[in-house]
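What follows are several structures.
FYI, it's all coordinate maths here, none of it is from the lab. Since this is a predicted model, take the numbers as computed values, not measurements. Cβ atoms are built from the backbone, for glycine too; each structure is taken alone.
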Structure P
Amino acid sequence: MIDILVSGLLLSGTYALVAMGLNLQYGVARIMNLANGEILVLGALAAFWLYTTSQISPLLTVILVIPVSFLGNWLIYRFLLTPLVRRSKSQGALEVESILATFGMTFILIGIMVSIEGGFFAYKYLSEPITILGSTTSLNRLVAFLIACLIGLVTYLWLNHTRPGVAVRAVAVSTEASGLVGINVYRMSAIAFALGGAIAAVGGVLISTFITLDASIGVVFTMKALIIVIMGGVGDIRGSIVAAAILGIVETGVATLIDPGLTLASAYFIFVLILLFRPRGIFGRRSA
């Protein structure tokens, strides 16, 4: 049981990052980004490429990928999604159009990654075994978890204790009311979308240190992020963290006690239970 808890919690750190990225994009910008997983894989591919060609540490790649991914996602929002936002007459229409747009974008990103690295890619980094509470794991998982916790803490503090962060939260609550008090809704939405993409890319860098990936695996991480967002409550960072911990422990428990092939099935089972019994999520609130 200790092995399951330790491994599950270590895995949940990177899950939380991926989900926080999607939560910012969907909860604030109202964009259901189906290419979120591909952004993650792009971050992982960048870490793999830099480490294998130039021996640049993935820890340094984390620092490099943040501004690059932020700018890339800001450009995506500015030139691909802003026209959809401006012409959509309702939130429902925006969600449908953004789903279609980002679904097409997934194929573009997959094609780019296949042209760079066609098959599976992995590398060894800090793979030394360590012991935590009597449970043996690898150092790279612990480092990834600690960095994920740090980024999550910084994001939480930024959202709750800075003027731009409070403005982002206000837009998540009501775009109309935010506009009435002088908040630039489009600018805050763009920042939230770009920040969400940057966080997802960082999650990819961290995951690449201990998981073998390929260009087409992004959809799996997108679905897990969606499960975590809905489980924790749309727009709630605390919920994403708690839901990520639950999903990580459940998946690890199923893989250890039953069958590794059923980990994805267990995630979808949790998803169905949440939709049936608490569609608002763990910290979600009833609509007024």
Structure Q
Amino acid sequence: MDLKVFDHTDMSIAVRIEGGDATFVNAIRRTLLADVPKMAIEDVEFHLGPIRAEDGKEYESVAPLFDEIISQRLGLVPIPTDLQLFVPKATCPTCHGEGCPNCTIIYSLNKRGPGVVTSGDLEPIGDPKLKPKDGQIPIVKLGNGQALLIYATATLGTGRDHAKWQVAHGVGTRFATVLKAGGKTFEAPESKVPPCPDHIMRPGSEEATIELRSDCRNCRKFAEAYDVKTVKAFNDPSKIDLQFETDGSLTAKETLTAALDILEKRFADLAGKAELL
């Protein structure tokens, strides 16, 4: 089985998997969505009562939104995650679930209005590298005389428990589409002109002969490029494209590697149990 990278940035990746099958790639897709862990804010503590600033001015610890809504928005802020450092709080060998630097990150937020509270206002207590990378995510708008003083705790979790712990988004797979026209066989992205998505790019697993429609501009361009009236098309199930984006808490490469490691451990456990039968 081979894996080739087509496109790769910190937050997105597109790869081609050859020699596998749809069930294996679907296992990767489901693992990316549900089982790759990341840090997210789970507990939020709000300070109640007046807040006195350094200049002596008093602010009221209130906001236009309910605390529950602010907490939910904080929970969706992507938190930088090091899977080599952090472990689930419930199984932490150091603190046994009490909370420590190996399983939790504590953030403070102290903002006075008027102004917009953003993810950039979250300050980690400890390593400054744990500050959210995207500091422009709006949380709530404070009016004059309003303030927020919050302590938030982030823990490790997976998308299986809640969407805020879901690293990968827009996970999609598709078979490679192969075309035969003008005596040449090629994959759809390699054609001289983009194949018509409505008429040419809807083949099944069996090879089909498709009539190029004269009333379709895309079909006419394809016909002129290869001087043909028909094109043969089919999906190659041995070549599957996989692409997804991340929320920024992990890079796309780290996310894919983590998903493959999780699957490897699961299959190894199953193989070990099968040997005991």
- request: Can you spot which of P, Q the value -0.52, -0.62, -1.15 was calculated from, given it is log10 I(q)/I(0) by the Debye sum over Cα atoms at q = 0.08, 0.09, 0.16 Å⁻¹?
  value: Q
- prompt: Can you tell which of P, Q yields 6.3 when distance in nm of label points 7 Å out along Cα→Cβ at positions 47 and 191 is derived from it?
  reply: Q
field: Highest-scoring label, criterion being relative contact order in percent (Cα under 8 Å, 6 or more apart), among P, Q
entry: P
statement: Output 1.8 (distance in nm of label points 7 Å out along Cα→Cβ at positions 87 and 103, calculated) maps, among P, Q, to structure P
If FRET efficiency 1/(1 + (r/R0)^6) of positions 159 and 183 (r between Cβ atoms, R0 = 41 Å, to 0.05) is computed and equals 1.00, the structure in P, Q: P
message: Tell me which structure, out of P, Q, gives -6500 once helix-only ellipticity at 222 nm (-39500 (n - 2.57) for each DSSP H run of 4 or more, over all residues; to 500) is calculated.
response: Q
message: With distance in nm of label points 7 Å out along Cα→Cβ at positions 143 and 207 coming out at 7.2, pick the structure among P, Q it was computed from.
response: Q
